[in-house]
Structure 1
């Protein structure tokens, strides 16, 4: 097993699990080692290449969970076992566990946190989990997370508390004994988590999303304002000290041309990335 490669491996999809019509997990042979929070570049021949976080590693398989949002992810939904896709990685820096952690996820940002939970459980590291989504149907792997002690919040109250996951996160921070907040989800949520970490003097490691092309820090497409940090190389997971340098944290993302969106949207029209 190699630790990293920038070469494209054309691999067959070994298994597909349909969580529902627009949310599926795809299993590939594992040809490299990868840490929670790192990402891979997935290539659909004749179409495009996109970054994805890994939702789990199970023995000799890598699992990628995707939701049908844009043209690429919708095409991915049509891929069946046996279809050969391109995979290269891993890229970036993932989560660096230490002390007692609070894992906070929102929406599609929940998927990569699943691998983090499994790794922490393997090492018997202490942690708490709070997850939020619009509805119970949007809470991926909810039953599995619940077995690990997760608490939930949904906008409509269909599972767990009604309201924002941030209320659950603050409640846990108030109780004390949290050394580090791990976060992945919509950037407005991450901004609020950073503020929470500042307020309670806790460090944080948050997974950011930006437009990516090369994956190795050469093209500069994912470079964030004010710091020179490339999300594909120094990120996607940044700690508090790094986030303090990022001037565009919480601002609408730049598109493929480098222009910042004028309509206030944060997202890039595709998967939650890394995911």
Structure 2
């Protein structure tokens, strides 16, 4: 995403400014009522900063506009994603179970902010800080599904190389590995590691996501560089789920996976 301001971001900024001025509030006064800093209010009004879901909710509360700012903020987030990935956000929010095989990076739902920033910055070398901030914010907001009242069950299998590849810095990786080890003990969360020693596994063609729903057939998603594909054919989804299950069978059990994560974390030293 370029530095060009998005249409939805401009609409959010315009509405924030209009409601604030209608109430004759300065940015400092609005910030005080919102519980945020005046610099953030200023940054959002100039479109240099991206509103979070919480900021939008507070705007709806203090301005008496239920859902207005929240809807605009959702549109801002959608504009961050490439068109091929945007449908995945809806799948995540409505799924009751998410199955994932990943061989490239730590999945977005499990990333720390620093890890996410390092990954996004490396993949978008032409983007400036404002665009990177928007992308990081959008990625972290996806993790809200993990703290809702009825979160989906997550079952991730990560290749060992994901854990050993240093993203950002050793310090960033240590924090990321700590988070994975903590998440591995959460109810409704399964994290397995496919070790280097596993041979002849069927996961070399790329990452796989399969979403289960309550009362609807499962949907899968596969991705390559610069593109992705939603898979709805029952036969294809079944084949992809079979591949995921075969990878699980080749992966380390949960306890051994967590032990390997902590072992690699202990080996991650500054250079």
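Okay, here's what the table says:
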read-out: Of the structures 1, 2, the one that -16000 was derived from, the read-out being helix-only ellipticity at 222 nm (-39500 (n - 2.57) for each DSSP H run of 4 or more, over all residues; to 500); value: 2
read-out: Of the structures 1, 2, the one that 1.7 was derived from, the read-out being distance in nm of label points 7 Å out along Cα→Cβ at positions 175 and 199; value: 1
read-out: When FRET efficiency 1/(1 + (r/R0)^6) of positions 135 and 255 (r between Cβ atoms, R0 = 25 Å, to 0.05) is computed for each of 1, 2, the largest belongs to; value: 1
read-out: Structure (1, 2) behind the derived value 0.94 of Rg/Rh (Cα atoms, Kirkwood Rh); value: 1
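Bear in mind that the values in this text are calculations on the coordinates, not laboratory data. Values in this document were obtained by computation on a predicted structure and should not be read as measured data. Cβ atoms are built from the backbone, for glycine too; each structure is taken alone.
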